[in-house]
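Input: structures, listed below.
Since every read-out is calculated from the coordinates, none of them should be taken as a lab result. What you are looking at is a predicted structure, and each value in this text was computed from that prediction instead of being measured. Cβ atoms are built from the backbone, for glycine too; each structure is taken alone.
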Structure I
Amino acid sequence: MKRWVFFLTALALLLSCSGEKKVEVCRLQTNYGAMVFRFFEEEAPVTSAHIKELVREGFYDGKDFYRIVKGHVIQTGGGGDAVPPEFNQHKHIVGAVGLARGNDPYSGDSSFYICLAERPHLDGRYTVFGQLVQGFDVLKTIGEVEVDEQFLGPDRIAFHKPRKPVLIEKATIEEMLIPAEKE
């Protein structure tokens with residue numbers, strides 16, 4: 001019995017020193033596979049809480065990635081209450097998750113994008129509230145689907161619509177161990 005207590009204590013100590021932390025992540029199960037992103041809750045607390053609430057309500061279940069711009073972003077969501085911008089130092093790198101918006105910085109709501117490539121011209125201008133930690137292969141596959149090119153509005157914004165639906169079958173909030181360097 002003493003050996004088991006010693007073993008379990010040592011194991012708990014080892015795990016607590018492993019440099020990993022349990023955090024909440026969002027799993028997007030799509031018809032192309034799963035993508036998982038972690039939240040930047042310290043830098044974007046309002047946006048992170050807002051997106052988590054929508055996920056828990058099932059808002060994204062059945063939503064499509066209606067905008068896929070090769071070499072730029074994939075985008076889903078749309079509608080609902082706006083949240084204030086939370087511009088921060090996180091860069092728009094591959095897998096960065098940001099709050100989409102119109103020209104008004106206060107117009108971001110439920111719509112978010114995931115970067116397919118580095119997009120430094122967006123840094124500091126949009127709220128980056130998360131980062132993909134799994135499913136980069138799925139992101140790449142979705143980013144390569146065939147689209148019908150559309151440039152909408154007076155600013156001619158690219159809203160390239162996929163020819164075949166790219167759906168979020170289920171979005172969930174889960175806990176995951178994240179290495180300390182990814183915190």
Structure II
Amino acid sequence: MDTPRFVSAHISLATFIRFLVIAFVLLVLWILRDIIVLIFLSMVLAATISPLVRKFERIRIPRVAGITIIYCVIISLVLLFVALLIPAIRDEATSLSNSNYIEKVTTFFADSSVSIGSFATKENVSTFSKGIFAGVKGVVGGFTSFLLVLVITFYFTIDEGNIRRFWVRLIPKRYRERVTGVAR
């Protein structure tokens with residue numbers, strides 16, 4: 001009968017250090033994922049508006065003015081979208097308040113042996129307030145992220161040449177020409 005043979009693996013110190021470095025880089029990327037997403041969105045937006053900014057430059061409008069014009073158009077479109085939504089939301093809220101739904105709920109609690117006070121426990125109030133706080137935090141965070149993307153995009157578009165050279169320098173020399181061709 002054959003005796004079992006054990007396979008041994010030897011990991012060099014260099015391989016172990018590479019593994020640790022890669023794990024550390026991945027951890028840092030995971031921690032910074034929200035910031036990386038904002039920067040990526042800014043880069044996409046900057047790449048989107050750069051052709052328009054260049055067209056403005058060709059007709060002798062400075063870069064800053066061109067970007068400002070584009071931002072004014074974008075913000076106007078967002079405000080127009082919100083303005084178009086407000087009447088629909090108002091109509092829905094009016095129809096809800098005019099419906100007898102609120103009366104039915106009030107009647108249910110008045111006729112029922114269950115009182116609304118029994119629902120107002122410490123846990124329910126705490127859960128409700130946490131939900132409200134999370135909602136407000138989400139709206140404020142989203143608005144802040146939107147403004148941050150606009151500011152970063154502004155700087156990316158203003159200093160497009162230097163930023164492009166920075167990213168190109170990060171690419172190994174043997175791949176630069178190919179990568180810049182694909183990027184264009």
| Parent structure of the calculated result -0.91, -1.13, given that log10 I(q)/I(0) by the Debye sum over Cα atoms at q = 0.12, 0.15 Å⁻¹ is the read-out and I, II the choices | II
| query | Which of I, II yields 36 for relative contact order in percent (Cα under 8 Å, 6 or more apart), as computed? | reply | II
| request: Work out which structure the value -28500 belongs to, where helix-only ellipticity at 222 nm (-39500 (n - 2.57) for each DSSP H run of 4 or more, over all residues; to 500) was derived from one of I, II. | output: II
| Which of the displayed structures (I, II) returns the greatest value of distance in nm of label points 7 Å out along Cα→Cβ at positions 60 and 148 on calculation? | II
